[in-house]
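Values in this text are rule-based calculations from the coordinates and carry no lab data. Note that the coordinates shown come from a computational prediction; the quantities given were computed from them, not determined experimentally. Cβ atoms are built from the backbone, for glycine too; each structure is taken alone.
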Structure I
Amino acid sequence: MRLLLPAAVAAAFAVGLPAAAMDPPASPPADRALKDFVTGVEKDGSITFRLYAPAAKSVAVVLGSRDPLSMTRGDDGVWTAKSEPLKPNLYEYYFNIDGFRSIDTGTNAPKPQRQVNSSLILVPGSILDTRNVPHGDVRLVTLHSKALNSERQMYVYTPPGYSDNSRPLPVLYLYHGFGDTAASWTIQGRAPQILDNLLAEKKIQPMLVVIPDTEADVPEAIAENFPGADRRKNFYPLNADAVDRELIGDLIPYMKKHFRVKPGADSRAIAGLSQGGYQALVSGLSHLGTFGWVATFSGVSTTTVPNKAVDATLNEPDKVNKALRGFMVTVGSKDQVTGKDIAGLKATLDERKIAYTYQEFPDLQHEMDVWRPSLVAFLEKVFKR
């Protein structure tokens, strides 16, 4: 007698797995409101985390850099945990389900990353909110990069009321960090909301903001091809060179051709976080006649990733001070990722008497709670006479 099994079950036995492992996951019961099964913000600003995982043995939630918060399983298969009341902000979190790191599949807000492993949740009441103010537009632009011989995408923020007949505006080029995407500054960084709200409060100048991809994705510089331990030695220099060539050869000319752009270095700024902070140093200091404003937020620096052009520029402090109208450096006081980089950069700037503004965020690490306020501070200074 020959026993015929369904293909999925047969495959499970073939690899030594129990047939039950191939069963589809349970879904929340249809006779209850979905809100009973998904994460939500309470009136007091606390977050109730919920995860429907009736077969899980142990679940915890990790909110930002806090210690894991154990979750309790109810008779209905819903794991829950409640945070303390939180200040208004955009928070990132993930679940630890039996040792597996998971996003919150019950929400529509994953953190933009090349390897998605966290979710986002907004506690309202800050400059990150979408308020009832005039709104700018965010355009997703696709262009051919001659420098990289590939099709590339970038976001361009235009302020409220911008049109082809608008007066020419200054431009900020804003780079994201390693492993993130061009969407990171728009979705997690909340740059459009920050810009809209600061413009409504008349705290900043109207400007165009270009958010490119900080990773070139060219054959010689694909991050996934380098072990993490070798990233600073091998990947960062190759990538920074490629992205710099794209910026100077493709992105700036594209903006001049397609948008109402104000000419001159005084009307052009570059900033970035982490790896993007390194990009801001490489491009900003290698092209002093191109950029009048530079900012690095928790950025990698030549302390750990040498760059001959940057080092040569830093050896001419009078030239730097004459060319730059603003140079900002920020970092979290407990940053273990790029704290050494920023300390080394700061020591160099102090030693050579290069003018800059510095802000250290107490008790914060390598995180958005440093970078969003850094962006606000830079926006409030840039392009002002």
Structure II
Amino acid sequence: MDHAVAAPTELDRAVHAVCSKQVVLLGEDQHHAGATTIAVKSLLLERLVRECGFRGVVFESQFYDMLDFEQATARGTATPGQLGDAIGALWSRYAAFAPLGQWLFAETQAGRVLLAGMDPQVGGVTARYSQQRLPTDLSSVLVGDRREACSRIIGRHDRWEYDDSHPFSASAVQQLRDCLRDIRAKLDAKDARPSSVLGAMADSYASYLDFAGEDPGGLRDRAMYRNLAWVRAHWPPNTRIVVWCASVHAAKTLDGVRPGVRPLGSYLAEALGDRVAAIGFSALGGSYGHVGGHGTPRPLAPAAPDSLESRAFAAGGPDALRFVDRAQLASMGEIPGRALDYGKFHALDWSRVLDGVIVLREETAATAMPAD
């Protein structure tokens, strides 16, 4: 007797499109506040781990705090709260993210998944390690008064303890640069014998100082790529990685959107060719929230008939989402879409920007979990 075979779902199609890749970037609108996007990304990430053999997950989160979580996991002292703090308020405080956070913690403790961050910035609201211990750890290779001075200078910046006596200024940034220069010199000395983790943290911090305050040329994306490259070298060879980030970073190009800015995805595409894929998210309608999940949800503006979002659902049907692959994107030519920014449509050839877009029928605003 013949057995019916279920037709592949749209999410099945997305999984199939990227299952063989070495690195998959999962983007989202730059406001980071869509609950349905988070839920679908979570399902896609779990399937890539379980069905396709991906083992590494790298967040657009602080490089330092996620490394501290990795070390705590190795020591057997990691906690779910530490992981949430390391991932950061950009996601971990949303109710929609909670199931993925719990799953990731269990998978890391079982040794099935490796986690990292790639953002060189410091001082996030939940970044306990970079605020409290990173200044001391970085300065530990220095001696005497210089050790104490640099720990104080770095700590003031990471905790943003500037005041009238110690303003944030070009002079303050130069003091930070001088400390990182001295730290790097000690790390390079033969007698220092630093861990590679501490060296990576120092290099990341020095890269961060290149764009602290403003970043007109995409230096943050370049620094994130360098941190991601370090993570790939740090982990076991050929670890396949899912990168959780905004689509403005996952993109292969931002021509026509941010002139002169080279996104993270472009560096990966140059290094890995067709072994990397970037998938974005958008929505036909609904609402999106504010970072942190507070405030009144913002409605998505109606999508024009010729937009990416409308054309994704042009064939009709009850699907809650549609996966538009790269060939389909190319066939659409240059059309308006909001896969980079829910607040603004950009007219682009989306096949040059992303390798596929998951278009939701309805987005919902992400909301914060109740405070303990």
Structure III
Amino acid sequence: MTLGAVSLVTDVSAEMVTALLPLYLVVGLGMSPLAFGALDGLYQGASVLSRLVGGHLADRARRRKLVAGTGYALSAGCKLALLAATTPWAVGAVLAADRTGKGLRTAPRDALISLSSPDDEQGRAFGVHRAMDTTGALLGPLVAVAVLWAAHDGYDAVFVVSFCAAALGVVLLMLFVREHSTERSAALERSRQPRRQRDALRTLLRTAGLPRLCLIAGLLGVVTVSDSFLYLLLQRRLDLPAPYFPLLPVGAAAGFLLLAVPLGRLADRIGRRLVFLAGHGALLTAYALLLTPWAGGPITAAFVLILLGAFYAATDGVLMAAAGPLPPPELKASGLALVQTAGALARFAGSLLFGAAWMYLGPDGALTAAAAGLALALAVVAILHRRSPA
């Protein structure tokens, strides 16, 4: 619960900035939409490799809380650094550092969650955490709007409040989160024999079920369309005025919040990989709805947002719950980082492919190709799951 509170206030801070980025960069600093698109790609992809670094450092130093705290502190400092960044690419450098902090903290944080929960309650634990995290994602844009209204469109005021929220998250982590360990991991933590990075990687690749889970995350990730593209498709279908565009991600986040804990508990009961696959089935259904003739109706749009929230509720924390029991305790963070990186790299590649398909096939053609690819990937993963249920 404490880690959930840390993530809640940190996500309030992060989403305050994220909600304002398009307006601040394009209107406030004069960045072209094309340049903003490149910067957004950097912002989303900067955390990919730092996840592996964070996981390795946390396991090697046996200080998961310290590494996670460093990542949180780096991101908090970046919020304050935005006050001094006055050019678009200076802002880009700060945002890249912010995402690096996110990458550093993600695997150690998830390792702390996994080590503090019994194997048969991993889905519930990650579900609770993701629900609290998503609460912060819901509140962040609302806080940003309130600050802008009170400060008469003062971006600097938003950055200061964002920094304060992020700093509160660091304080909560350092004062109230403890390093948890099972009896098994406690014995290993006392071992003084260093483990070389090559040996650690070899151990993880030989860990039963872990390489297969990385493959599954990668196969499905490469055919997962970025949220931004889905929101743009919805906006086109609905002919939604620009001021109402931010309501689309809020709607998906609300669905995620409502379903994260129930689906996490369900995953503990019937199997995490099964729920993970069902989540991608919900995403495939959302693609299909967007391709129907009645996709421009508000009811269909509401169903698409609910399905998108269900997709994240059934995959984000559930994937970590499936991976959590697999690595040895002394390599917990590294193992989780390996799975996260496989999925993140695949989704980054998938975004590039979908963007290219949009240019050459149009939005409907690109979405049709993505739906076909996802259906094929689900069939392949279902076969892998049948051979190794978990």
- Name the one structure among I, II, III that distance in nm of label points 7 Å out along Cα→Cβ at positions 267 and 339 of 4.3 was derived from. I
- Message: Comparing distance in nm of label points 7 Å out along Cα→Cβ at positions 147 and 179 across I, II, III, which structure shows the greatest value?
- Response: III
- Query: Who wins on distance in nm of label points 7 Å out along Cα→Cβ at positions 235 and 299 among I, II, III, i.e. which is largest?
  - Reply: II
- Here helix-only ellipticity at 222 nm (-39500 (n - 2.57) for each DSSP H run of 4 or more, over all residues; to 500) was calculated and came to -13000; which of the structures I, II, III was it taken from? II
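Kindly point out which one of I, II, III the value 32, 27, 19 was derived from, the read-out being semi-axes √(5λ) of the Cα gyration tensor in Å.
Values: I: 42, 25, 21; II: 38, 22, 20; III: 32, 27, 19.
Matching structure: III.
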